[in-house]
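Undergrad: Some structures to go through are shown next.
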Structure I
Amino acid sequence: MVYPSWTAGQKITAALLNSMQPLYVAKPSDQSVTSSTTNVNDTALFLTLEANAVYVVSGLLLYSAHQDGDARIGWTVPASATFAWICHAQTAGGTSGIAAGVVVDVQAAGAGTFPLGGADTGNSTVMTGLLSGRVVTSGTAGNLQLNWAQRVSSGTATIMRAGSWLTAQRVA
């Protein structure tokens, strides 16, 4: 499948060329959540998707969390859209050092939250979560929006760090 589909004699327009560009956003500043397990929308990590489209999504989360609180992420998508995604990240609930292990778990938007591990060094260690997935929109345009919180309520802040990024390339 090719997007966009070109035909002989078709005029090249700015709109057609722009539609081929990937969407990209990077978090310009840190955002923190303390003593809360209620997911909040990330202030920067969202992309506006077109209706009736297919996107390949990738991203890198840079976050800091103490192992007592860890972190968790989820997503919202436009109405009737589907989003199958996977995250490669440290396991939650570690007991020493940086939480051991890597979690790879296929998720769907609205299916709950995905736990990310923290470190026993508090929230000074920068951890990572590598994202990839595929979102299919139907008749409604709207935002692919990251939301997140602490996995367990903790007085030590969980921080989504500046430099985290998200990209989506329309493929159909």
Structure II
Amino acid sequence: MEVTRDMFVFSCFTGLSYIDLRNLTNRQIVKTDNGSIWLNTSRQKTDIDSKVPLLEYALQLIDKYRGTGSGDKVFPMKSNSVINTQLKKIAKLCGIKRRLNFHMSRHTFATATCMSQGVPIETVSRMMGHKNLSTTQIYAKVTTDKVNEDMEALSEKLKDQYVLAS
């Protein structure tokens, strides 16, 4: 179950679907000229390029599983049904009432990891390999906290710029 948890969390930090994570090879992890490390893949479902800069936690998971995938694969992936069965057990152990499945990690990437932290929806759409922005908008659950934070920032920018005429 540790591997299942780690694969789910990796997807929360990269937005990869189950099949794209299962197919991920070491050749698709690319170091750029400025030293940052990216995933450079093509989504199996849409055949659209997906380029995702890797956050530190995702890099740590790659290091943790280095050499454990078969062939050139990055991770030792179990079948989707096994992973989803284990995710249900993990949810129960953690007291999570929702029915947990692997695809929820993609939603988490879009909403909690990216958009609620201020990453524009256009950027999220590109990283997720969506053909249309409208597909990404399905994931765009903006939290009340994020709306409040954004409006506080706007209020700070606008303060003292507008004064009601007497």
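Undergrad: From which structure (I, II) was volume of the Cα convex hull per residue in Å³ calculated, if the value obtained is 162?
TA: Only one of I, II returns 162 for volume of the Cα convex hull per residue in Å³, namely II.
Undergrad: While we're on this one: Who wins on relative contact order in percent (Cα under 8 Å, 6 or more apart) among I, II, i.e. which is largest?
TA: I
Undergrad: Quick check on the output: -13000 is helix-only ellipticity at 222 nm (-39500 (n - 2.57) for each DSSP H run of 4 or more, over all residues; to 500), derived from one of I, II. Which one produced it?
TA: Working through the options, I get structure II.
Undergrad: I have 12.5 for mean count of other Cβ atoms within 10 Å over residues 18-25, calculated from one of the structures I, II. Which structure is it?
TA: I
Undergrad: Work out Cα Rg over 2.2 N^0.38 Å, for residues 58-129 alone for each of structures I, II, then name the structure with the largest result.
TA: II
Every read-out reported here was derived from the displayed coordinates using simple, explicitly stated rules and does not represent laboratory data. In this text the structure is predicted, and so the values were computed from the model without any measurement. Cβ atoms are built from the backbone, for glycine too; each structure is taken alone.
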